[in-house]
Structure 1
């Protein structure tokens, strides 16, 4: 495997979970990883609660936007090494062809945007989703990617999704 990896996080709306994952990996994996996010049916803008959670963790929100996964199947798109679905809907959808056949895994996270309740309950849902993503990304970053074969990496990223 290479010294630098491109990772795409997918969700249906690309407004919360995938956006938070993009911000976390770009911060924690800086220099080794470039993270992107996209959706099958993007909402057009990140959820304010997701941006607030990212900012409260001291991470940058610069450049974060809700976008279609079609951007990453175009000929001029970055070559992807890993593609992770972070919501159940995107995991069940037929994904576009990804040039280079990146490794894929499903890291399902409950949708904080679907939570109805008090502002505190909604904030807690976004915080919980962020915490799970942060933990999984930390585990992903601890994998010795350069020394593992593809099957071991695939098993590792799938196991992380069950954590």
Structure 2
């Protein structure tokens, strides 16, 4: 069980690669959230291209983790927004591009008796193109950004 003495309440983590078109949407959302949440001592906003075990030190020390990332599902509509929990991945219903290893990383952190988030929320945005070298998002994904920003702001209150 995680300990929370002196921990920061919430980490918002935008994951992605900003030079691979829609793959950068998590980072773009995090950039907007950072501006809107400036001065909130209970919320930390970060963006990263790290994955797997490299995230261990990034997520340790927070009570709650909100991840924003791109996703591609079999029949997904580009720009669709999904609010997911770790259970959605354990049941095999979704496949996120950046790391199912995130959940293994969180479990490892607990086994190492690190202070890990007790609550994990994922906002995944359906991507159209994650292979083209471009800093531009597809129009459908670009339009989803303000909606995701609004949903994350509601989560943090």
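Just so you know, all these numbers are worked out from the coordinates, no wet-lab data involved. Since this is a predicted model, take the numbers as computed values, not measurements. Cβ atoms are built from the backbone, for glycine too; each structure is taken alone.
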Value -12000 of helix-only ellipticity at 222 nm (-39500 (n - 2.57) for each DSSP H run of 4 or more, over all residues; to 500) was derived from the coordinates of, among 1, 2, structure 1
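Can you rank 1, 2 by relative contact order in percent (Cα under 8 Å, 6 or more apart) and just name the one with the largest value? Please report the intermediate quantities before stating the final value.
Values: 1: 25; 2: 34.
Going through 1, 2 one by one, relative contact order in percent (Cα under 8 Å, 6 or more apart) is largest in 2.
Have a look at 1, 2 and say which one yields 14, 46, 31, 9, 0 for P(r) over Cα pairs in 10 Å bins from 0, in percent, for residues 39-134 alone, as calculated. Please list the in-between numbers first.
Numbers: 1: 14, 40, 36, 9, 1; 2: 14, 46, 31, 9, 0.
Derived from the structure labelled 2.
Taking mean count of other Cβ atoms within 10 Å over residues 79-86 for each of 1, 2, which is largest? Working shown, then result.
Working: 1: 22.6; 2: 15.9.
Largest one: structure 1.
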